[in-house]
Structure 1
Amino acid sequence: MQSVAENVRSIQQNIRSVCKRIGRNSDEISLVAVTKIFPVEKIIEVNQSGIFDIGENFVQELREKKEKLSDEQIRWHFIGHLQKNKVKYIAPWIHLIHSVDSLELCEEINKRAIQHQRIIEVLIEVNSSNEESKYGVKPEGTLWLAKEMQKYSNIKLNGLMTMGPLSENAEDARSCFRMIRELRNEIQQSGINAQHLSMGMSGDYEIAIEEGATLLRLGTAIFGERIYQ
């Protein structure tokens, strides 16, 4: 079994190869190491490999890990479904919230950001595959939400996030990723400076790069398979 450092090097080489093939600059792409259920020791390992963007799916787990790791270099990303009553726990220090999917959630994030005298950067989560099991706004509601978010003084919309469909074939995600890029471009054309595309996971990140991803959310590709209790 390869080490975390070896996996990171392999992924980075893949990113450079895909970017070279399609004429993209690999510096435009950041790795977010998704550490759900992995212990803090794994976060330390991935930090030693030069990856400081850490993504978590659950607020409680995120808080516990942050308390154990005081490294100021870590940029914490929240990538799971965020309940309004949990915003207060992460508002003082979260780097980026990937999963904003309603105006009510925007209001709560903005309120907490004002309390802590900071701007919180967020992405709109889009349900690009139209799967009932997934959260996210519908594609046709994305531009409306992006415009409404401009009313809030302490939120900065920085782009869009999506997940590809549940499929064994990575290629099945391409149309979803392409749609998200087109939606992001539409938002930019409306005058909103939303640059990021958070898309691509361990099984489909190369497709995501080809379609314009700037943030790749990788867990098993870095750490190996998760073993759930």
Structure 2
Amino acid sequence: MTAKKILLVEDEAAIREMMRMALERAGYEISEAEDAIQAERQLSDGLPELVLLDWMLPGTSGIELARRLRKDEYTRELPIIMLTARSEEDDRIRGLESGADDYITKPFSPRELIARIKAVLRRASPEAEEGLLKSGDLVLDSHSHRATANGRVLEMGPTEFRLLQFFMSHPERVYTRSQLLDRVWSRGSFVEERTVDVHIRRLRKALEGEGHDALIQTVRGAGYRFSAQS
């Protein structure tokens, strides 16, 4: 199963390192930012499954960044957990009202952090957390590594399976070839952007027999999108 990606936005290097190590041991893939500018730059290159966001950032605060993310259609549904040393009830309410899905008060243990992350991800996408992704009668089971349509197993290679898994996890969003390379192919792999087109064609061919090839849409001048809408 593809590792879930988390963006960690924390300005204190020591805390960032501790959290990154704990989360990587738990099987997550971590990218880091030390302020809102870096965070927004990373998000523009592709969305993670969740953002861990410190309240007290230099410049733009975590509260303000959370509000921005909730106002932007691109990041509106992105799960956010707020991290802060503030423990008063009014502060917790402010954090949640800014758009955070959960709120963790420092200091916290790695076990609590991971439990909170799992809970937020379950609420955000309960089927994905169970390993199932569905679009009509198209079903992808990441645990058995099998995709079916109309109850019939679809024949596809491992790269096409990962592409389909990513698309079904992020429907209605357009991704450039570069973003797909970053999210679907392994880090450090030397793959040209046109290789994405080859695997998209293979994926469409695998879906074609059951009439689902139109789910993978080409957005001219932008990239590709998974959508049930014509």
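Have a look at 1, 2 and say which one yields 57, 33, 32 for Cα extents along the principal axes in Å, as calculated. Computing Cα extents along the principal axes in Å on every structure in 1, 2 gives 57, 33, 32 only for 2.
Distance in nm of label points 7 Å out along Cα→Cβ at positions 49 and 209 was computed and gave 3.0; which structure, 1, 2, did it come from? That value comes from structure 2.
State the single structure among 1, 2 that was used to calculate volume of the Cα convex hull per residue in Å³, for residues 121-184 alone, giving 80. Present the calculation step by step, with values, prior to reporting the outcome.
Working: 1: 80; 2: 97.
Going through each structure in turn, the value belongs to 1.
Identify which of structures 1, 2 gives the largest calculated value of relative contact order in percent (Cα under 8 Å, 6 or more apart).
1
Looking across 1, 2, the calculation of distance in nm of label points 7 Å out along Cα→Cβ at positions 105 and 217 that yields 4.6 traces back to 2.
Match the computed value 21.8 of mean count of other Cβ atoms within 10 Å over residues 161-168 to one of the structures 1, 2, and report its label.
Working: 1: 18.5; 2: 21.8.
This value belongs to structure 2.
Quick note: the coordinates plus some simple rules give every number you see, no bench work behind them. All values derive from a computational prediction rather than experimental measurement. Cβ atoms are built from the backbone, for glycine too; each structure is taken alone.
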